[in-house]
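Q: Structures are listed in the sections that come next.
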Structure I
Amino acid sequence: MAALLFILDTVLTLVVVVFLLRLLMPLVRADFRNPVGAAVLQVTSPVIMPLRRLLPPAGRVDVASVAALLLVQLAKTAVLGLVAGVGLTAGFVLFEASRDLASTVLQFYFWAVLIHVALSWFAPGSYSPGAQLVNRLCDPLLRPLRRIIPPLGAFDLSPMFALIGLQALQILLR
């Protein structure tokens, strides 16, 4: 049973991450024409396009993407609770979904910053659609830290402090 829950949780978390990307990519002005962006659009559009008719964008925030992300997270929490045999109440599902979504966002950014660092070490200056997307996603998190923490020679220490902060927030969520 634990293996089934692990597999189900992993697959559903990947679905949540795809919807999270759909929400974040326009906010950081990432290119949807690259292969990653095209895949995100293809997977999420069947859910988001009908919602967009009901929920128009509010400024730069795509309200339909926010709603879809929340719906997918609520469905994930409910499915995992049902499979685990947990008694589901609306309060429990809302609390667990909120906490799990916050944890997923923190983990997403933790891995994005790690990938950003690895790409800066092993492929500096090279163009890749995935690297460009990671840079766009990490820049709003790292830019304020770069203003406070000056580089040490050629080393940018802001990712290290971002990772420490993300981990500290993860610990607070437990």
Structure II
Amino acid sequence: MAALLFVLDALLTLLVVAFLLRVLLPLVRADLRNPIGQAVLRVTDPLVMPLRRVIGPAGRIDVASIVALLLVQLAATALLRGIAGGRIAVAPLVAGAARDLVHTVLQFYLVVVLLYALMSWVAPAGGPAARLLGRLSEPLLAPVRRVVPPIGGLDLSPLLVLIGIQALQILLR
């Protein structure tokens, strides 16, 4: 049973990450024409497009994508708790879904910043994936760079951001 829950949790987390990317990519003005952007759109369109008919955007913010992200996270949390035999009362379910979403966002950014830092060392020229990781990482890295500029050409901002994300994860356990 534990293996089934693990696999289901991993698959549902990937789905939540797809919807998270659907929210984040337009905000960071990432190119959605690359293969990653196209995959995100294909996976998320079946839920986002019908919601978009009912819920319009608020400026640059795609409210339908945010609602879809919240609905998918709520459904994932309910499904996992239901299979695990837990209670599915509304208030604990919503609180659990919010906690799970915060955990997923922190894990997502931990991986994004780590991959961005590694790719900058290995393939500094980069390709579409490196540009996408850069777009996603920059909102976290730029404020740190203003406080701690590169030292002798070594950018410590990814390291400091990773430490900060891990500290947040510890605080939220």
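Q: Identify the structure, out of I, II, from whose coordinates distance in nm of label points 7 Å out along Cα→Cβ at positions 16 and 136 was calculated to give 1.5.
A: This value belongs to structure II.
Q: Work out the source of 5.3 here, i.e. which of I, II gives that when distance in nm of label points 7 Å out along Cα→Cβ at positions 8 and 152 is computed.
A: It must be structure II, since only it matches.
Values quoted throughout were computed directly from the atomic coordinates according to the rules given, and no laboratory measurement underlies them. This one's a predicted model, so the numbers in the text were calculated from it and none came from an experiment. Cβ atoms are built from the backbone, for glycine too; each structure is taken alone.
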